[in-house]
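Next up: some structures, all given as structure tokens.
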Structure I
Amino acid sequence: MNINMLMQQAQKMQQQMAKKQKELESKEYEFSSNGGAIKIKMLGSKQVTSLVIDEDLLEEKEMLEDMLVVAFNEAVKKIDEDMSKEMESISGGLKIPGMF
């Protein structure tokens, strides 16, 4: 295989990955916790766009705080998994340093 061809393929893969990453960063994800008592909308860039909390939870401050931590961590974990899966599909499983 010719080195120029290999470089072109790597460059094409890098462009595809950058395009997919940009798409995923603008994608809106929706998560719920505790049977829908907490609902979070977050972009793939991990920017929160909406947070809805069931009124019944407002009386239990400590429990609410714990539930919010869990919900946000799950949301970030899901987004990271999605990004990693998409990047892996583009790279054919090849691990590229600095990429997901």
Structure II
Amino acid sequence: MHDRTPLSPKGLVDEYFIENRTRLLEIAAFLDRVDRVDPSYPAKDFRMKAFLEALASLARTGDRVDHIQMLLSDPSTEPLEALDRKSAVGAYDRWRRE
């Protein structure tokens, strides 16, 4: 079942295009800054790997939000014995070797 909006497709674009255009430009600026500092860094950082996978997922059709949420989320269901960090890092390190 798809959620419906009272806005037409044109109405949605009219309402949200500018704010999302701004978000795209902010993401591009962030990636450019990382590249200027060290273009090889994204391959070394699990957050950047997940971020770039999520960006590639935007070109998909369908449940982009669900797919991206799963790319960034910890799939484990067992509670940790102790917290592994003091704060959230925004992505799950599925590349970590135990």
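One of I, II was used to compute volume of the Cα convex hull per residue in Å³, and the answer was 165. Which one was it?
Working: I: 94; II: 165.
Label of the originating structure: II.
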Computing helix-only ellipticity at 222 nm (-39500 (n - 2.57) for each DSSP H run of 4 or more, over all residues; to 500) for each of I, II, the value -17000 comes from structure II
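Values quoted throughout were computed directly from the atomic coordinates according to the rules given, and no laboratory measurement underlies them. These figures come from a predicted structure and were not determined experimentally.
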